[in-house]
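Next up: the structures, one after another.
Just so it is clear, none of the values below were taken in a lab; they were calculated from the coordinates. A quick note: this is a predicted structure, and the numbers were derived from the prediction, not measured. Cβ atoms are built from the backbone, for glycine too; each structure is taken alone.
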Structure 1
Amino acid sequence: MRSNLAYSEYTQNNVSIESKEKLVEMLYEGILRFNYQAKKAINSKDYEKKSYWINRSVDIFVELINSLNYDGGDTAHYLNGLYQHQIKLLTTANMQNDVESLDTVNKVVKGLLEAWREINAK
């Protein structure tokens, strides 16, 4: 239910999204934004907001998992495992107020975003 909320929010706020490719890019950017807010909340000891922002990032990963196309080969299976691992790291960050786990997720998402942009620029 919450995963659909993340997707719906992005589509409602960006009705003029040109393509699914652009939507995925926006979802990756959303994770980075939400994790930034979660890190800020951890540093200011606002644990309610921290949980809120981390849960938003988790919702996006769930939506990305739900949108994978397994007919295209091994890439979808790889991404599923990668996304699942990021959810575990976010859970650790949430439970232990672990900024390093957020940083790890951000590093992975930045790499995914860069690769996504490169692939879709062709």
Structure 2
Amino acid sequence: MVSHVESLLVRLELPYRIVRLCGGDMSFTSAMTYDFEVWSAAQQRWLEVSSTSNFEAFQANRLKCRFREKGAKQTTLCHTLNGSALALPRIVAALLENNQTPEGIMIPAALVPYTGFEMIN
């Protein structure tokens, strides 16, 4: 999941960083969480645009989500993952802020097939 979200940010040509959260910043349900942040020139700070977490068996226990190995008699709790792709409002803001030129706003190459144009002017 981390690689997938990172690949989206790379294709959008945005300045980003990946932050592994410490225990005090994670929810009590999460075993490990990575936040993805893009630079906001307007706010002069990094803004979270995605988060991926490993909940191990916490959510599965509440859901009673189990699996059985082939040939095993006992079931085992599944481990669950959670992730958001990208927070659209912040991504749009980041695209507008980070792609400004004197001629207008450049559209990342990955989006040109969807927009049909390369520049907002």
Structure 3
Amino acid sequence: MATSPNWAPERRDIIWIGFSPRLGHEMRDEHPMLVLSTKAFNQRTGIVIGLPMSHAASNESNPFAVKYLGPKGEAGYVLTHQPKSFDWRARGARPHPWKQLPQILFSEACEGLNSIVNIG
């Protein structure tokens, strides 16, 4: 999916982004990512802050995973315990076909992250 030169990830967007290189138990290769940072931040800094997503069924029982059913019923899991920041331009980020996470699930993902880092 081609992006316009003015495109930048927006909060709640689901994007494709490369996670490699990786170390230890980190994800590798290209995966969906839920964007937490605002479009203004992403445009200005070239950095995106977000939570990785996985299709791995093993996340069904993961207490740190928020389940999302895509438009065709396929399960995806937002991993609230693995926040990441990446240079989205250098990693070739682009929109994911799922577009945006519903607001209620976005709030649940933010609450999951906050239960770990306890910001407020």
Thinking only about percent of Cα pairs over 23 Å apart, which of 1, 2, 3 has the largest value?
2
I have 0.30 for FRET efficiency 1/(1 + (r/R0)^6) of positions 69 and 93 (r between Cβ atoms, R0 = 25 Å, to 0.05), calculated from one of the structures 1, 2, 3. Which structure is it?
1
For which of 1, 2, 3 does distance in nm of label points 7 Å out along Cα→Cβ at positions 21 and 61, calculated from the coordinates, equal 2.7?
1
I have 1.44 for Rg/Rh (Cα atoms, Kirkwood Rh), for residues 53-108 alone, calculated from one of the structures 1, 2, 3. Which structure is it?
2
